[in-house]
Structure I
């Protein structure tokens, strides 16, 4: 039976550590403040935003919320971000994605100051990661590395296969695993003979966006499997990109959905916020 990598438990441990750190910062009048901007009322986005607010409250981070109407123009959003960029008491700025179609997401991401880009999406943040400089790292990949380390899963020298090449998960994940001295292969929708490649993986990270896509045939005995997906199955039950029940007896360790990678994303966002205050 595989070790179940408990992201919920681990994220709570991290939040408790951050809570102590924030309490120390508060004693020297160095508050931590996160601004969260949501445009429109997308139900999934609202859930994510509320979870971030709850995490802020638990840790002691001040949360400023800007809930803007769907018809907010790009220029209005840019103006707000520019105002927050120059406010010294604001440590982190997060614009909840996706944005309405009339707003250019790339433009908005680039408007956020790299020093307040706690999501780690700004091109400068990505550039720093790619050349090994310090900077904010995209929260989901950072959370995955943290999970592996806290479960004492060796990364150095291991063969890591990443299924998915998005700017938010796949690409930064590859750079992070290279930084940890893994040998990295990135697969995507055009990859031929996918199962042959994924079967080589000591660590398989799946962010492909297809429910229960990865089954036994794609995984070697004793691999570590990290599932980044989030879907509803035919019974309206949450599931990931990996067929958990099919793999659990074959692999060494695996993340569940829910309760695996998801909670770690918010925990690492909170860590980025605290780091932004410390750096300042």
Structure II
């Protein structure tokens, strides 16, 4: 029997609210003659990447952000890509530059990320952005972890003083997530595949953020009753249906709040990207 109904954290509704806020601000800038512009670069035709890029273009169209799309063939040489990034760094009319990952195997992702000017690094992946995040300086926050903080805040889930466990230690989600939760005065543990007793560690969490990349790995045995469970996973189950790293049906019987997949964290990533583009344009105004 399920006791108290679980709170389903609606990423679609919250991301729509953020996009509407961005749309208002973009409109206000447009009235001052300022157009917010995002350049999106995709190399090759990875199917998942194409879906993401199209979603980003749609979000730009909705919020009034101009998007420039650069679709380069798979065999593009790294130097050509770096040269395009240098041109976009120089362009006054470009506020944000996004290179869709993963890149083809012959390219060095680190070098490409480092080529983007930190002032236009709306993904928040540049080492300077990461350093700023670590020491609490202004800079662009990585979109997925920043989106998760918004999900928690706008769902009235307190972070301050809570036990937060992040399962996963990637540079894109796990590590920045831990830092942002710390920034909100959470007490943070980062767990991963080598954690000695993962179940016991996860079960301490008031807020459990799961980014393992393994479909339905987290069952209710990992979850403290009443915990908020944030599922960053995007996997396919045995029936090829989209699912997360959390076994939703099972965990929903124990958790106090949970994000669905799809419709949880995913839409937030793109909403926060729009927010970063807007911020980039606003910062540029202050500098000029």
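Given that distance in nm of label points 7 Å out along Cα→Cβ at positions 179 and 203, derived from a single structure, equals 1.2, which label among I, II identifies that structure? Only structure I yields this read-out. When distance in nm of label points 7 Å out along Cα→Cβ at positions 51 and 123 is calculated, the result is 3.0; to which of the structures I, II does this value belong? This figure was derived from I.
Every number in this text was worked out from the coordinates using simple rules, so none of it is lab data. The structure displayed is predicted, hence computed values, not measured ones. Cβ atoms are built from the backbone, for glycine too; each structure is taken alone.
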